[in-house]
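Below you'll find a set of structures to go through.
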Structure 1
Amino acid sequence: MLFEALGSALLGLVLAAVAVRRLSHRLPARSLVLATGVAGALIGAFVTHSALDAGGVVVTLVGAVVVSAASLSLLLRPAGRLRRRSATA
């Protein structure tokens, strides 16, 4: 269980670092993104491990990566400027 937690935290950190490197213009502060990646991975590992009851380390790590990616995707901002029209126009 300890190695699953450390592995998932490391995978979440790597995933968040890649997101910061590739999508820095669409993400908030770097420290928030890194913390969200690690926290999402740890929560994903916990949920996967609890649901499958030691179904395997690889499956737990895959669950960690999926939840981490989903939580990081919630931080993304729109790519371009949104054109908003006023209600009176």
Structure 2
Amino acid sequence: MKGYPVDPERMRRYELVARELFALLDRATDGAIKPPNPQFGMALFIFSFGEHGELTYISNAQRPDMVKMLTEFIAANPPEMTWDEQHG
């Protein structure tokens, strides 16, 4: 996605929406995702479809932890795996 035109204003608006949703989820879980001592990790990705899509995300995890989690998730759940195979 890097190197393609990104509309920074649109991404800022989406980030604000994501932050509002995150706050709503935190209230719905009685504060279980709020730093500094969350009980659960949470990430919300907002992206556009297409070959040169845009992406923004927010998380209560540090970036290295997010990268590790996503890498492990993708390795355990390859794109060709169906939902039934994953949840068997």
Structure 3
Amino acid sequence: MSDAPPSPNFPIALDLSGLKCPLPALRTRKALRVLAPGRRLVVTCTDPLAGIDIPHAVREEGGLLEAQERDGAAFRFTIRRPAPGGTST
């Protein structure tokens, strides 16, 4: 096992499966606040309202929703924290 920090090329995974509204949006918001600029976060959750709540939370936190997928009951969001001076729209 390596003590090296995670590579900036690999996204950070956040599995929020089983949590109900508003916890997936709140935990996504919290993770975005500490995410380094340029890094990606992949959020997986099963709450049906996440398809509405998480994109709104990402926009309010200044993040960029790069992808939103649904596989059965699971939602997967790929989110990026723009670099300083970058755009989030």
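Tabulated values for the structure
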item	result
Given -24000 for helix-only ellipticity at 222 nm (-39500 (n - 2.57) for each DSSP H run of 4 or more, over all residues; to 500), calculated: source structure among 1, 2, 3	1
Answer label among 1, 2, 3 for the case where log10 I(q)/I(0) by the Debye sum over Cα atoms at q = 0.14, 0.19 Å⁻¹, calculated from the coordinates, equals -0.51, -0.76	1
Comparison of 1, 2, 3 by Rg/Rh (Cα atoms, Kirkwood Rh), for residues 18-65 alone - largest value held by	1
Of the structures 1, 2, 3, the one that 2.7 was derived from, the read-out being distance in nm of label points 7 Å out along Cα→Cβ at positions 10 and 42	2
Parent structure of the calculated result 25, given that relative contact order in percent (Cα under 8 Å, 6 or more apart) is the read-out and 1, 2, 3 the choices	2
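Here, each number is a calculation from the coordinates, and none is a lab measurement. Computed from a prediction, not measured in an experiment: that's the story for all the values here. Cβ atoms are built from the backbone, for glycine too; each structure is taken alone.
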